[in-house]
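Pasting the structures in now, so scroll down.
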Structure 1
Amino acid sequence: MRTAESGPEIPDVVRTPEACFDQLVDFPFEPHYRTLALAGGSSTLRMHYVDEGPRAAPVLLLLHGEPSWSYLYRHMVPVFSAAGYRVIAPDLIGFGRSDKPTRPWDYSFAAHVQWLQELVQGLDLQRVTLICQDWGGPVGLAVLAREIDRFVAVVAANTMLHTAGAELAGRTSWAVHASGEQDCTVNSYLLDWARHGLRSAHFLASESLQGATVGVLSPEVVAAYDAPFPSEWHKVGMRQFPLLIPLTEHDPGAALNRETWNALAGFERPFLTLFSDSDPTTQGWETLFRERVPGAEGQPHRQLPAAGHFWQEDSGAEAAAGIVEWLMAFNSPS
């Protein structure tokens, strides 16, 4: 707890009132929580996760990104659990039903990785297939690099692993790469996105979701994406994520991603890319994953038609059925 120059005390961590989630549509899943530590040990955090399906079955770890939460996977969880898998879908700290630190500096790329690793270790997840999108990729793949024996497969979907290296020039639609000893090339839309998160007086999760989805979201779904963020104190993590994208080779996140790439260079277990046809933000990364990860060779990589960055909204159930079919070849729950 800290005190502002004027006004009431500001807690180090806030929690979205449960009443904010009373009107959720198509999300019947019982909440589960794990207690984690805030950096410095000053406070504890409660991390929410969906946990559906048989407890002893192989695990599908579904990771969202910015600015969504586990609600994004509501059409996929039933498909996976009905096929006999255990489905774990966490809300990253700062999102969904998970607690939300109010100090911007508490949100670092490394902190998100540590929090997720603590959840994976605390639940002792084994035989895990990582299904990751957006920031769920860098965070989840970093945990895989540290806990590699727990993971049996990966589905990388509309995600990225920025290092800002010069070798990325011309490889991705949203450029982020070194272009000289002290210069870099960064896509202007990416810079606009970071600026918007930092400066906009009205930063709504639902606007980002609708802006990067091909279909039209219903008012009930729009409300569900905004539900976790009833005040500015609840939005601190949402505003920070765009600023954590490594834009230079010197960024701590770039170093973390290089470590992840090094681990993936030896990952020979099945690695599937599942990218959509209407997401300019991640175009090109699917090719990089296929080139650099040995486990991607020979896999039935797919491009989802008529789907945006948040393909889970446009074709979630259909994509889940395809993932189940792929998994059954080597990771059947029976």
Structure 2
Amino acid sequence: MQEKIKEIKEEIENLVVNSLDEIEEFRLKYLSKKGLIASLFADFRNVPNEEKKAVGQALNVLKTSAIDKVNELKDSFSHSDIQKSGMDLTLPADAAKVGTRHPLSLVKNEIIEIFTRLGFTVSEGPEIDDDWHNFSALNFPEEHPARDMQDTFFIEKDPDVILHTHTSNIQIHDMEEMELPIRCITPGRVFRNEAISARAHCIFHQIEALYIDENVSFADLKQTLTYFAKELFGQDSEIRLRPSYFPFTEPSAEMDVSCSLCKGKGCNVCKGTGWLEILGCGMVDPNVMELNKIDSKKYTGFALGMGIERITMLKYGIKDLRLFFENDIRFLEQFSTAL
């Protein structure tokens, strides 16, 4: 028995292999359940008692040396493969890529933060709504073109169920459910049946603000807009209001902000005017108040709304609206520093 152990040990020590397959053959020959070492352990019962201690120790040493030999050969081949590949193990590992915020999310969160500092709370509502909340309660006449199939995605007819065309429907829910005074902002995704181009899309994002209380005036609206513009575009920003029309506000206005790129001198972005249109606003129409069971003689309020895409395009100089929806990693990586 001792002679067999010695002979096998020498074979193991002198073994030379040239591939991982040969290492596996070696393992099966010596260490498998039917291998040489296993057969020696099976014959151990026939060893005289006075020799069992010495033979047992020799068998254990043999098995350990065989296992160490297999591991040693595998490690040598592993290092050889690394050297052949030219890999430098002293180099630091590649840094894990970290995701970035979408530019629309960055601007939306910045707008929400500005209005939150003014005491507004965030309000959310349904993207699928009925005609009453999306049109009728907002003082849209029956013949208004926004109700037409060309502008609105209808899900059901009679009664009409639609994808909301603005986040103003959420404000109607707020008027129905909240106690006065109301001071809320409603960010959300909206849908309109428009052709997709560099300047338009059938899906886009809005954020609107509503403030209803006693003695709310147009001066409050203007002051809010001035603060918002300076916080978002810089303290040197100026605003101007131009008369406009919306069914749910009276009087109504469009707000322009001084171009942050040319500082009001005129450039390609602002088309030489020095001003950029960013939102619509106005005092809540008394009809809207009454339709939502709010006493228009006691309460007044203002509302404003803007497209988040438009603000983002102006803020970052983006010229194609479609980039926001394409998920091109090259485009999104540009905003990694804005986390």
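Some notes on this structure:
- Origin of the value 7.2, where distance in nm of label points 7 Å out along Cα→Cβ at positions 67 and 123 was derived from one of 1, 2: 2
- Among 1, 2, structure where relative contact order in percent (Cα under 8 Å, 6 or more apart) as derived comes to 15: 2
- A value of 37.9, 114 for Rg and Dmax of the Cα atoms in Å, calculated from one of 1, 2, originates in structure 2.
- Structure (1, 2) behind the derived value 11.6 of mean count of other Cβ atoms within 10 Å over residues 11-18: 2
- Entry that produces 3.3 once distance in nm of label points 7 Å out along Cα→Cβ at positions 275 and 299 is calculated, selected from 1, 2: 2
- Which of 1, 2 yields -12500 [helix-only ellipticity at 222 nm (-39500 (n - 2.57) for each DSSP H run of 4 or more, over all residues; to 500), calculated]: 2
Each reported figure results from applying straightforward, stated rules to the coordinates on display, with no laboratory input. Treat the numbers as computed from the prediction; the structure is a model and nothing was measured. Cβ atoms are built from the backbone, for glycine too; each structure is taken alone.
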